[in-house]
Structure I
Amino acid sequence: MSTREIQPHRSAGRINLGMSRDEVCALFDEPPRAFRKTADSTSQTFAFHDGSITVYFSTGDDTVEYIELASGGQGSVSIDGINVFSTNADDLMQKLAENYDLRVEEDGCSVILEGQDVSLWRSDGESPYFDAIGIGVPDYFAAS
């Protein structure tokens, strides 16, 4: 199985921020499941591999602005060489805090790596592992 490395402001595995829809689709052997995240969304979101990879596109130039990888997908996901989904959440946060400023929100369910536009999410702040990691374009989380 392959490892998808998260590179802040650049890529999640083979998917690069700034790619077009066609470029993203060319990476996969399957058509995307297209949906709108909310009723007000003007841009479709693409999901691949039963939703374990979700790609969000900007409304302006219709390029990738955010990539989310969920646990349970094909292969492993790492950031700074640390396996995101097999490392205990508290241990992962401690290791990441050595190199990044962390912003913990939603009673520990959401963690944002400040200035890196990387987010970690778990359904319960007490859950021992994170359920998803996402990467956004620069300033993706600036307004939040």
Structure II
Amino acid sequence: MPPGQESLMILVDYKSTTLRTNPSISVTRKVLAILQHHYVETLGRALVVNLPTILSFFYKGIAPFLDPVTREKMRFNPDLFELVPREQLDADFGGEYEYEFDHEAYWNQLIEYVKMRFVPHAQYCQKLTINIFENRQGMRHRT
């Protein structure tokens, strides 16, 4: 998230799904578990739009089992203009924001992030593995 931003909004659109292409119950449960356990503080809102009626019943059925904080942040088929300023809402949803994905910019940022976060960790793990292997080899020769 950009500096100064403390929460995010997730917008899930069921517009192009059918009963055959809907995510399975296990996938839905995993997504909800991730939201509840890892993004409680970060999640500002989870909006689900174009939700078919049959799935509305499913979500209403599982709502009592959701963490109350997460449940309060979720909205099903809401009026988006009441929750999102038009200039921040994507044009696909009737807003004014024209998002265009820039693969190069995204990819370069991802590569830099991986180098910064994971390469030092991978190097550490590699050294640790070598040390463990060498210690085991040394222990075998002593016996």
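Bear in mind these aren't lab numbers, they're just calculated from the coordinates by the rules spelled out. Being a predicted model, the structure only gives us computed values, none of them experimental. Cβ atoms are built from the backbone, for glycine too; each structure is taken alone.
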Quiz prompt | Origin of the value -0.39, -0.74, where log10 I(q)/I(0) by the Debye sum over Cα atoms at q = 0.11, 0.15 Å⁻¹ was derived from one of I, II | solution = I
Practice problem: State the single structure among I, II that was used to calculate mean count of other Cβ atoms within 10 Å over residues 49-56, giving 18.4. | Solution: I
Quiz item: If mean count of other Cβ atoms within 10 Å over residues 9-16 is computed to be 13.4, which of I, II is the source?
Solution: II
Quiz item: Where is relative contact order in percent (Cα under 8 Å, 6 or more apart) largest, in which of I, II?
Solution: I
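A value of -2000 was computed for helix-only ellipticity at 222 nm (-39500 (n - 2.57) for each DSSP H run of 4 or more, over all residues; to 500); which of I, II is the source structure?
So the calculation was done on I.
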